[in-house]
1. Ranked on FRET efficiency 1/(1 + (r/R0)^6) of positions 87 and 135 (r between Cβ atoms, R0 = 35 Å, to 0.05), which label among I, II comes first with the largest value?
2. For which of I, II does mean count of other Cβ atoms within 10 Å over residues 183-190, calculated from the coordinates, equal 12.5?
3. Please state which of the structures I, II yields -9000 when helix-only ellipticity at 222 nm (-39500 (n - 2.57) for each DSSP H run of 4 or more, over all residues; to 500) is computed from it.
4. If you work out mean count of other Cβ atoms within 10 Å over residues 55-62 for I, II, which one comes out largest?
5. 0.94 is what came out when Rg/Rh (Cα atoms, Kirkwood Rh) was calculated for one structure; which of I, II is it?
6. If relative contact order in percent (Cα under 8 Å, 6 or more apart) is calculated from each of I, II, which structure is the one that comes out at 13?
Structure I
Amino acid sequence: MSEKLNINQWAEEDRPREKMATLGAEALSSAELLAILIGSGSTKESAVDLMKRILADCNNSLNTLGKKSIHDLCQYNGVGDAKAITILAACELGKRRQMETPEERPDLGTATRIYNHMHPVMQDLDVEEFWVLLLNQQYRLIKKLRIARGGITATTVDIRLIIREAVLCNATQLVACHNHPSGGITPSKQDDELTISIMNACKLMDIHFADHVIITDGHYYSYHEQGKC
């Protein structure tokens, strides 16, 4: 009988880690995902084959696997305390993820909602910060990120970074937001120039530039409400 190949001798595209790196986690079976965690099998079988055998004894149910004890798993050749604990820890994480409520994606479809969302972030700042809010078609927040800190102008804000992040997040709408520590809400010439630059970049990528909101303590200025975007 020919000698059984270990995982390192498999074709690269079949190795669990390489397969996940190129195709994504969803392309792997449960046995392959667990094999990545335990790292190795035994002298007689690979980590993938070991996990296939364990899962088969659990009727291929992760729920059943999660109910096993450390002692139960240690009955398999190639599984010691460390691997058993790793397997059960993975099952516990899966259970906890199911129990979590989905992360809230606030509706930021109006300047007032944008202000209420960002004011707590900016209210105590003594320097200007420039943020972008990346939204889906329903104005729900996908991601927010700080782009610049300090003097905010069209030359200090990396517009290419903004557009790249929007594309990576599949955002269809974008909101710009920055604070005026001085308390004045009137936009400066630099604010206007920056708004136009971002708006033009968004048009090129077919991203809707929804608003640019300037935030102070208790007040805001909205380019959208003023008909300027």
Structure II
Amino acid sequence: DFESMEADKTLEWAAESIGAGRVVLNTSLQMAGVAMIHMATNAGLGIRIATLDTLRLPPETYSFLHEIEERYGINIEVCTPDAEKVDRMVRRFGEFLFFDGKHLQDHCCKVRKTDPNNELLKTADCWISGLRRDQSTLREQTPKATSVTEHGSKRRILKLNPMADWTQERLQSYVDEHDIPQHPLYAQGYQSIGCVICSTPTLSGEDARAGRWRWFNNSDELSAEDAKECGLHIPMYNI
């Protein structure tokens, strides 16, 4: 029963039952992802660690990636978008297309994040993510285990969210207790970190994802909650 299984035990189960080489922890190097890197490396599980480089990440993220590799003695698989697709998108819609409507923000995220993630998952049987239920209203029903269909095929991939039931307070306590490195942008007021421009610091009282695509916060185009997903984790519950 994954729902009652602790995060470290879920990682161990995946490595042992599926095989470490077919398990990929895909992380944007935010707190939950780095905490699971800590768990996995300390336990010697040997699972793959990957990140999506949209080519628009803050310089702090690139520096932090190298810091994590050195700290834990790992090589993080860096997945980048197809250069021709990016060039075609920018020539057609402009570099800052994400300002011009939710559909164009979704398109930018698809080209820069979702498509590279789909390519990564072709080499895996288990995808581990750092989704948590307290991150937003849309994510509050996140299961610890679900399945997704590989893009372009009918193959099902197990998706595990081992820290789905962790609160921000519990996560912060774990990080502090184990002296786990934290992304430097947290100290500047960021709670959710993605691309430059599309990620901003949050204000007191705002939820963790209010700083993402901030221009949609009061948009009549759609609800703020709907606007706060890049598409990587949607659909999330198609088990």
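1. II
2. Computing mean count of other Cβ atoms within 10 Å over residues 183-190 on every structure in I, II gives 12.5 only for I.
3. Matching structure: II.
4. Answer by largest value of mean count of other Cβ atoms within 10 Å over residues 55-62: II.
5. II
6. Clearly, the read-out refers to I.
Rule-based calculations on the coordinates, nothing more; no lab input. The model shown is predicted, which means the values in this text are computed figures rather than measured ones. Cβ atoms are built from the backbone, for glycine too; each structure is taken alone.
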